[in-house]
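Below, each structure is written out as structure tokens.
Each value in this text was obtained by applying a stated rule to the coordinates, not by laboratory testing. Predicted model only: the values in this text are computed from it and were never measured. Cβ atoms are built from the backbone, for glycine too; each structure is taken alone.
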Structure 1
Amino acid sequence: MNEIIDSILKYNAGREPERLSLKYRAMRQDAFTFMRGTCHLYYQDWPALDPKLNDAPLAWISGDLHLENFGCYKGDNRLIYFDMNDFDEAALAPATWELGRWLTSILVASDSLQLPKSDALRLCQIGLDSYAAALTTGKGRWLERDTAKGMIRGLLNPLTLRDRKTFLNSRTCLKKGRRSINVDGKRALALEKNEKIRVMSFVEEYALQQVNPDFYRPLDAAKRIAGTGSLGIERYVILIEGRGTPNSHFLLDLKQAIPSALSPYLVHPQPEWQSDAHRVACVQHWTQAIAPAFLSAVRFNDKPFIFNGLQPSQDRLALEGWNGKLKRLEQVIRSMGEIVAWSHLRSGGRSGSAIADEWLIFGARDEWQAPLLDYAMNYANKIEHDWINYCTEFDRSGKTWCNECHG
């Protein structure tokens, strides 16, 4: 077995079999999905000692920044924001680690988006320029409906009108006035009886600790299918009472927090976190303008988990809707660059990260940009080569991997 496949199978060993099989199959689809499922390979290969690629202020980074890890969510103030939305791999590292993965994702995704490589490179430069310009303002801002533009504004507008009933109907079944989670094999899988009892009991205990326990009364639970990189990690979708009526229930996401894929490669001291769930929740609170509703670190089955409001999948930006109009993508990338800069400014000075003065200086410099873009171009080519290799091996042995997942 070759080195790439061996690394992938080793990294994912021990995950829940049914959803891990889905991950392996998803990674066969295209190079961008493969990239999303192999964050550990990116940092395994990152030249952490190369001064040209690491001469940057320390930032609280999401760790797995790519085009699909931006999206809309409802904050704990009930307003809707567009921001970075995945912090499973969050860590303290040079800002270039975050930017390099994001740039690489633009280049790798160009084939899926039917975007010429020359245009993808232009988008990368636009993103870097936007990031640097936002740093030089020294102020962390945010995107919501009134400040968003282009495709992002188009995404935010209907969200304010989308009612809870529509969202619930997309994820649940309503029979005789009672809702239950739709176990469709695409978004949710059935739980075994004992596992479901444990999940429901956990939520009941959690509810007792809240100001309004009745709001959190659990009605149903299932295994959740979502994302690519995290498939196979314990994850549940839970239907709770909410405001009482079947059209006023809420859906929550309970997701196991595991060590960051960056952990073996970090060269700067990290805080002594209470758990990986606290790491994820803290960094998310620090970097986002407003944290999502219900976000908290909890323990379930004696493991750390993140408890969160379930975000609709349709609240992700459908970049394929650029329809050949490059300016639409340019505005999206420009906004994403600003969002990354704002996240670094907001979290500045937290537990070892750079303060605002350092970010102002970094934004005014430009000698770091060319080496980073060169690396992203070269690494995008490597990912595409690795994906072809993966496809060959998956077609030859994928059924065996999946069978081994199921024991």
Structure 2
Amino acid sequence: MGADLLSEPRFAPKAWVPAVTRRRLDIRHVVIDDISPHPSAANGIHHVARRLAREQIAAGDDARIIFLRQHKMAGETESFDLPTLILPLDGPRIMGHVVGVVPQVVSALTAGAGPDTIFHIHTARQPLLLSLVRALNRRGLPFGITIHGRYSHVIDGNDGVANWKSALYLRLVERWAIEQARFVQAVSSAEAAVIRRLAPRARICVIPNAAYSSTLDGRPAVPRRTASFAAFPTFGFCGRYEIVHKGLDLLIEGFALHRREGGAGRLVMIGTGPARDIIAAMVNTSGIADAVEIHGPCFGAEKQRKMQDWDFFVQPSRFDGVPIAALEAALTGLPLIVSTETGLAQSIEVADAGIVIRSLTARAVATAFAEAAAISTHDWDGMAAGAYAVATAIGDWTPIAASLRKLYVSA
């Protein structure tokens, strides 16, 4: 017969339980570096790994970054203000891609690993991933994976297969590695749906990217930004000059169409990579050189100063996963004009934080430019406030790192 609850004291004293000290985790962020024309400071995966490691160290855990890097990249200058290990990306190759981790690298990667060690792998759609996962599994070492938008190249925004060759590889080969992970991080619900389609049994958790740390930076002050309606609007792009990935051909073609139809505005671009010359040629061919500025890279305070002269941040990406540059722009009070493929569309619509580009066409981009150019001062002020609200709501590294820690220790 069950216990008589009414006979129990209403406020029964609790038995004393000794305080449990939180485990100090050994977190190893693994980044597989392909050859890239962009500096480390412009690499979104590097940025995420570093911000997470800083947050985790501040929270009392041990965190380090391990780069598996080809020799051609060994001379790249970068800041080693965090515990960092660079290991050679050597091993057997198929069609130019390294597909196996050599024993010496595995030994260095796993040296000193114990029951409190977790490997956080930052890659996908990567031939080396299979070998790396096998090596960790053989040693009984847990790991999680962040996809970083690398599956969006395979499934398009209409849930169709954009690349059948890659889709077949992922379903038949890499799917096994993804489904072995303790967790798979998606930065948006849209990315989670793509991962689920390619790896149905993966343990997917939606945890976004961020733009600031409430622990290390404090909550950003509310921006006191005003639009200069005397020269309105100035559209700005900041990121890697990856034409297809970031939709920069659509950006140029859409802006040219907007201008030919009598639309107002200027376009300012800041970025890294050799495609800058190709973009400049596209601008000249389109006949809009007098309304476009194309700059090289800038970071930190200099980038913030340049953004102060903009009225909108625009990014019509074909593939992306909550781009950090867009969050940083929103944090300064810049309304956003972005494609649905950035994973920000729903947040922008709910907060009235900007304009969503509805399809990946030059016409859709031109329509967004025209809509932005026609808004009133009052509406712009509302969008600026909404952009800041979006960035502060989803863009804090502190709760993101805490959410990931729960996944690290989950069985």
Structure 3
Amino acid sequence: MNEIDTILTADVCAAIRAPIEVARTLPRQAFTSAAFAEAERERVFANQWCAVSFHELVANPGDVLPVDLAGMPLLLVRGEDGRLRGFHNIVPYDGCPAVLDPATELDEIVTPYHGWRYNLEGELLAVPYWAGNPTGADLDALGDRPANLARVALATWGPVVFVNVSNTAGPFANAIAPLANELQAWDVAGLRIARDAEGEPLLQEEVLETNWKTHAENWGINVLHEAFVHDIYDRSNEVPRMRPDGTKTCEDFVDGRFLALKYREDDFPSTYGDIPFPRVEKDPQMPIEYGYFGSFLPNLHMGVFANLIHLIISNPRAPARTENQRAQFYQKAAAADPGLLEARAQFAAGFAIAGAEDGRITEAVQRARNSPAFESQYYSARWDEMHYRFSQWVLECMTANPG
């Protein structure tokens, strides 16, 4: 029996799949085990369409951007034809990444270890000195050995670049449909990343000493924590999201891999206040009425407002380490308008504060998972439906391909 089977025993799986009133969460070892994290790399992250970056960071022909997904090195390249392509960032000969650092205005890729040259479509151009020829133009010297960079399936939705490392996840349109359908009133194609005073993308990076699942459990799928963790909600008379009669002023939206707290913006005017940016709906005749805090599993998290979308791409690096990239996206002109520079900076700071508040709690939860006192937790049927669904989704990923 391998370590995954000792963690996800038949009894544990049955408890996770039980009705929410008696179900248990994933066991603590699913958050602390190195073997479990290694298996997730294949069964969750390689097999799904996953977010890896924002396409404006690779905007122009000749731009290259090395990225990482759960420890797998990848490369985004904007070709001379303007098309964005994805590759495994590894040279078949020497095993070194083809690109170590972001670069712009390239017309070819020269690898850092042995100087192999590739065009922007990932095709090998030259192998200097391989057969003694300084130019390395004699590619026949390689015989039938693999030489080109290995392609990775790539797609975009709005500002986000997705890849499927295994190339087996099926059509991207099917995967993204729940998110795209629910946000069809938003002009996601017209969104642009916020810019700073120098016109550079206002990108925030954070490292949390917590498991990626611990972070995901806390984001939009956990509603009840708001007033206890976040100052803005503690001061709000509209939180917790419940009426005096006990009914909630929000709903759990669950469709495929999109899980979200969905609420009417008109129900929370004092909580969020006036947002000084143009609205981002496609058709002003069909105004946006709802907001969302949600997750597109496994690793894209979002806060969706009528005037902006806040996005987080999470990247697991170890059982107790998660690296996040955060950015806000606005209507095109507003993203770089000098008159809105201070407002953009204030909103970025506000999201950073909320992230720090969440980070403190999720790191504490992660540390507590080293305790043998409780092997798993339970759910509130009123508040934890999305957490319950998330645990089941992870379980199904982990047990569908038990190789």
#### Entry: distance in nm of label points 7 Å out along Cα→Cβ at positions 278 and 350 derived as 1.5 - corresponding label from 1, 2, 3
1
### Which of 1, 2, 3 yields 20 [relative contact order in percent (Cα under 8 Å, 6 or more apart), calculated]
3
### Message
Going by distance in nm of label points 7 Å out along Cα→Cβ at positions 134 and 310, which of structures 1, 2, 3 comes out largest?
### Response
3
### Query
Given structures 1, 2, 3, which gives the highest value for mean projected area of the Cα convex hull in nm², for residues 70-197 alone?
1
### Comparison of 1, 2, 3 - label where Rg/Rh (Cα atoms, Kirkwood Rh) is highest
2
### Summary
One of 1, 2, 3 was used to calculate helix-only ellipticity at 222 nm (-39500 (n - 2.57) for each DSSP H run of 4 or more, over all residues; to 500), yielding -7000; that structure is 3
